[in-house]
1. Going by distance in nm of label points 7 Å out along Cα→Cβ at positions 126 and 198, which of structures I, II comes out largest?
2. Check the numbers for relative contact order in percent (Cα under 8 Å, 6 or more apart) across I, II and tell me which is largest.
3. Can you rank I, II by distance in nm of label points 7 Å out along Cα→Cβ at positions 38 and 182 and just name the one with the largest value?
4. Consider the structures I, II: one of them gives 47 for percent of Cα pairs over 28 Å apart as calculated from the coordinates. Say which.
5. If distance in nm of label points 7 Å out along Cα→Cβ at positions 102 and 150 comes out at 3.3 when worked out from the coordinates, which of I, II was used?
6. Out of I, II, choose the structure whose coordinates give helix-only ellipticity at 222 nm (-39500 (n - 2.57) for each DSSP H run of 4 or more, over all residues; to 500) equal to -13500 when calculated.
7. Figure out for me which of the structures I, II the number 26, 17, 10 belongs to, where semi-axes √(5λ) of the Cα gyration tensor in Å, for residues 46-133 alone was derived from the coordinates.
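Please treat every number below as a calculation from the coordinates, not as lab data. Since the structure is predicted, the reported quantities are computational estimates derived from the model, not experimental observations. Cβ atoms are built from the backbone, for glycine too; each structure is taken alone.
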Structure I
Amino acid sequence: MRRDTRTREVKARRQADDRASVAREIVALGARFYGRDWVLGTSGNFSAVLSRKPLRLLLTASAVHKGRLTPRDLLVVDAAGRSEGGPPARPSAETALHLAIVRARGAGAVLHTHSVWGTILSDHHARARGLTIHGYEMLKGLAGVTTHDHREWIPIVENDQDMTSLARVVETLLREEPRAHAFLLRGHGLYTWGTNLADAERHVEILEFLFEAVGRRSQPWR
């Protein structure tokens, strides 16, 4: 019995240390993204997988400023999106989307930004239900892409305040588009993911660069 107790205590300490380390990464990431104007106000949300069985995510709470995050602004949620912390903090309203992406992609981290260019392109290309980006060297920063000649299809999903319904749409989309590295919510912003926070952050940086390049290129020169 004593050995079992010690084993549980060691496991609990390890989990607490892991959570603290991931929390520090998310806090630092929020400051970087805010500095790039990708998550102004209380926009955007971030998550990282803490465990698979059972599924637990460390997720930004609802309505927190990403440029001033602290570890207290992060919550642990289960596979149903329920917070282990309970009130007063609430998980992001878009928790269901993070869970859908983790399930469909096996992602270890999910990041959502609200940049100007991502928002503009999500509306401009909505009728085509997506946009293709091709010919840019920066495409090679996406997982598995080895050439600038790659054609990256970025689906655009109609936004919906019913997050349960929207999560079902997203999960179906990701299973139908297995090569996609991201999607845009119309009038809303970017969702991308990675095996861990560093991979997901790299995808945000690559895609936000490409959105701005495509957006600026499509503007008439004056």
Structure II
Amino acid sequence: METTEPIPRYGEDRLARWSRVLLWLAITASALLLLVQIFRWELVSLLTVFMEPTLEIALWIFFLVVAVCSVGTALYRWKNPTRRAMLPLVICSAAAIIALFVPFDRIYLAANFRLFEARRTAVAKEALAGKLGVVRDGGRGDLVKLPAADHLLSDDGEIVVEQRDGRYFVLFFTFRGILDRFSGFVYSPTDTPPAKDEFLGDGQEIERLAPNWYWYAS
């Protein structure tokens, strides 16, 4: 009695291997995309305002390539779908929705403010009392270098102390920016909001966050 060997399904094997590779690519691309959204402000400080957008664009391109491959694979297996073939498309779709619609910047800034509010308040009072000294007049006000342990409180580890019409303000940078483009948390000992042109800026966003604290974005 003759026995017949099963005919190898090389096409199916290749497709299965490709599906496994695509699944890991989808996980990697989605994770990197979301991580750069979550830690954008830290990356700007680390890589500078010029390099961070380049990294973000590169990650978006990588993600889109993987997403397009996921769509193609899903369409190819549309009549005979498998979970492994469809999962990359599901992962990429979920990551894209999260990246586009979740306000990561606002969540990060709110968490950063609450986490360091007490320490920033203490440092602001020390700066106003003259205990931290002045590095130089930075144009926007007196530039004060923070101790190494407090560098995370302000971009580049420096704050600005400004006196204007008898009022004092202390600016902790979240984004040092270029020229008049900057943002940060402002401590006001009298709880007076900073003016639109405070720190020689052009305040587009001025929002009270807590007693004596304001968000300022120029």
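1. On the way: I: 3.8; II: 2.2.
Top value of distance in nm of label points 7 Å out along Cα→Cβ at positions 126 and 198, among I, II, belongs to structure I.
2. Details: I: 19; II: 13.
Structure I comes out on top.
3. Numbers: I: 0.7; II: 3.0.
Comparing I, II by distance in nm of label points 7 Å out along Cα→Cβ at positions 38 and 182, the maximum is at II.
4. Values: I: 29; II: 47.
Derived from II, not from the others.
5. Details: I: 2.5; II: 3.3.
For distance in nm of label points 7 Å out along Cα→Cβ at positions 102 and 150, the value 3.3 is produced by structure II.
6. Clearly, the read-out refers to I.
7. Numbers: I: 26, 17, 10; II: 46, 16, 8.
Computing semi-axes √(5λ) of the Cα gyration tensor in Å, for residues 46-133 alone on every structure in I, II gives 26, 17, 10 only for I.
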